[in-house]
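Next come the structures, one after another.
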Structure P
Amino acid sequence: MLDGTTSSLSEAEWEYAARAGSQLRLVSAKSEGDLCQYANGLDLTFKKAVFNQDAAIDCSDGYVYTAPIGSFAANDFGLHDMQGNVDEFVEDCWHDSYDGAPSDGSAWVSGSDCSLRVRRGGSWSSDVSHVTATGRYSFSSNERASDNGLRIARDFRH
């Protein structure tokens, strides 16, 4: 995305946008109970409507499954829904660690089997340990799921 085109975010770009200058794991939320102001995750709303889930986040966001875009408070960069709602695929291929990752923030699309891609942010079906700025997970690029999505961005630097 560094060439001015429109594309999915790299993993580094996604985390920068999600963190919005914060070093906190939950970013905007001050506690787990505040998380429902900023993210749609596996919470008490889901627990009550679908099934008794021990890992439910201790708050209610009002949505059992996906929520309309912008339903939650924006982060400090003014971006909505960076955490929760749907896991967001990024451009990077899956690697177990960041050892050897590009240092310029570009997507890491070499040196690995790209049939697995990186997902970030957690979803409506994620507990609090996954609805974070730091969580990263692999998922087959050939499979589809109701809790997966992606974020498209455009680079405006000249």
Structure Q
Amino acid sequence: MRPQGTPQQLEKRRLLAVRLLKKGKKPSVVARWLGASKSSVSRWRKTYRDKGKNGLRPKPIPGRPPRLSEAQKARLVGWLLQSPLAYGYNTDIWTLKRVARLIEDRLHVRYHPNHVWRLLTGMDWSRQKPEKRARERDEKAIAHWKRYVWPQVKEGPQV
């Protein structure tokens, strides 16, 4: 399992391990102090011996690069924080199809609506289920009932 931290933080950790080893610390002590395994510390030492500092640099992340940059994702968040009504939709709900269309129209990157969900969860967004309310709902009547009628109902019949 990959340890926590950015690639740069992990590189600093490996370089610190090498510095400590050069000062005469034992691999087991360095490993305990850094929260790494002894085998990792030994591997870092061997890599440093064979390839130098460049051998301890972070390696590129494998796999396909993301289709949206961090700046584009930040712009998308800004757009999603606005109501869909501002974009001409007749309801105030962002659907996956709508988000996919927004990305394609504004960022010129095509996503299948089913894959938009992966993108959004990767950005720490979660599914929000709209609260269902009747269109005929009368907020003033509800507030009046809660304030004047409910307290009497709650007390129960007076005997």
Highest-scoring label, criterion being percent of Cα pairs over 15 Å apart, for residues 72-111 alone, among P, Q: P
Looking just at distance in nm of label points 7 Å out along Cα→Cβ at positions 24 and 88, which of the labels P, Q belongs to the structure with the highest value? Q
Work out which structure the value 12 belongs to, where relative contact order in percent (Cα under 8 Å, 6 or more apart) was derived from one of P, Q. Q
Suppose FRET efficiency 1/(1 + (r/R0)^6) of positions 32 and 80 (r between Cβ atoms, R0 = 41 Å, to 0.05) works out to 0.35; of P, Q, which structure was it derived from? Q
Entry that produces 4.0 once distance in nm of label points 7 Å out along Cα→Cβ at positions 64 and 96 is calculated, selected from P, Q: P
Work out which structure the value 1.31 belongs to, where Rg/Rh (Cα atoms, Kirkwood Rh) was derived from one of P, Q. Q
If helix-only ellipticity at 222 nm (-39500 (n - 2.57) for each DSSP H run of 4 or more, over all residues; to 500) is computed to be -15500, which of P, Q is the source? Q
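Coordinate-derived values only; no laboratory data. No experiment lies behind these values; they were computed from the predicted model shown. Cβ atoms are built from the backbone, for glycine too; each structure is taken alone.
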